[in-house]
Structure 1
Amino acid sequence: MFIWGALSHMVLLIGAGFTPLPDEDKIINELKHSIPEKGLYLFPGGDFRQSNPEEQSAWAEKFRTGPAGFIVYRPVGGNPLSPNKLFTQLISTFLSAMIATFIVSLIIAPYWKRVFVITLLGAMSCISVSMIYWNWYEFPTSFFLAQCTDQIVGCFLAGLLIARIAPKPVQTVKD
């Protein structure tokens, strides 16, 4: 899964759904002067935990008339392929593979059905996370489809190995 993730992100699906900012230098300069801290910024913004009905209505109207969106922002640069990011990805992939291995070890089924179950886990991750971002936050369809491809193919490839090595539960005969 880790090797597939590297291949899919750096070769096959690179930049899927991303659009360069028009007049990037001007916008980045404005962000540097306007946003002091790292964060996820929504616009139009509001205090959703403490707003009254009038404020909520005003926010909804601003959202309807636009523009609307969000920015994931870091005021300082960094290494896009830092050892910490790669290590976190490795841990994430390892834990995902362990969950898939555990689930498949509970299934009495032939090899290809076990592979299919793991592949379905990839589809489930797409539907439960990426589809929400596509729907609610309007991530580009090409980004959504790239994420689904990455997850489903990655789980299928991992499933080819996991289904082979994961122990099957012992089938008992009931009287």
Structure 2
Amino acid sequence: MYMKNHILAALRQELEAWEKVLISLNETEITAAPQPGEFSVKDEIAHLRAWQQRSIARMEAALQDREPQMPQWQPGIDPEDYENTDKINAVIFANARDLPWSTVYSQWHTGFLRLLELSEAIPEPTLLDSSRFAWLEGHALAFVLVATYDHHQEHLEKLQARLAQRTDSHKKG
């Protein structure tokens, strides 16, 4: 259980890091786009939540020993086809644009906890077996968790850099 515990600990730390940043911001800072054409923190969280649904679908499928039932963000766009990523991200943004921050945050936070809960229930050998699920095309289920961590970390690093730049510009001004 060492690898599983390590991965889940990293995901919990990532959630804590996000929570620390989010609690430091007020709702205006969360919902305002930093520059025209850029995503707000709320948009980023909605984006992470949408893609998180794929990870949850895979964990549920693993526990039920079936094919994953992927979210259908827009009919005719296959979420498994990476050539559709930009289209999917545009649909995610459009779908979440008018949602209040409290809803976006609650969906993301609840989804993150659900992903952790599902992952806890999967035995480590199942998580690490790269031949266990044909629908993962040779990847271990643990790869889904690592990719979730990486995706959240990528967006967190960008947000932290943006916030640091904002703090530096306030100090200079």
Structure 3
Amino acid sequence: MNQSATHSMYFLALLCPAEIDKKVYQYKRWMRDHFGCMVAMKAPAHITLIPPFWLQHESENKLIETLQNFTSNTKPITIELNNFSHFSNRVIFIAINENHELGSMRKQTEDHFIKEFHTIIKPDDRPFHPHVTIANRDIKPAAFIKAWQHFSKEQFHDEFQTQTVSLLKLSPGKWNVISEKNW
């Protein structure tokens, strides 16, 4: 039996508002049309707090309850989106200006969920580098070079405030928000 018969994939994120999501979607669509990149199109524009993980179907209600019990004394966070960048030749993204409150929110979220799901969700050892993905995983190295020539000349500046953590679940071919919580 494969894992998807008994488990689903989830992740936690801060979602960009609809007007920014529409702008980001145009860049994702450009990558699809020019290079066949589809993976990033499955999710709304977001900043990942806890990366995707597998969880048994019967634990979904506990996961939602854990989100609903999340609290923080952090004020709404202002997110400043500032141009494009990349991780090696595998990911193109919209960069986010350094933001200590965002790092603190990620740590609070991670700590809260690890308490309840310590066998599933592990601390992320990598430095937190918040971003909004345009293309990832399915971009080929040769396509990356051409795509980066395009995006390195593009400019993107926007900002938004958020006070909401979203829980997303992978349904066939698409990530859907299944629960949200204002902190």
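Read the figures in this text as sums done on the coordinates, not as results from a lab. These numbers come from a predicted model, not from an experiment.
Here helix-only ellipticity at 222 nm (-39500 (n - 2.57) for each DSSP H run of 4 or more, over all residues; to 500) was derived from just one of the structures 1, 2, 3, and that gives -18500; the source is 1. Name the one structure among 1, 2, 3 that Rg and Dmax of the Cα atoms in Å, for residues 21-60 alone of 12.8, 38 was derived from. Of the structures listed, the value fits 2.
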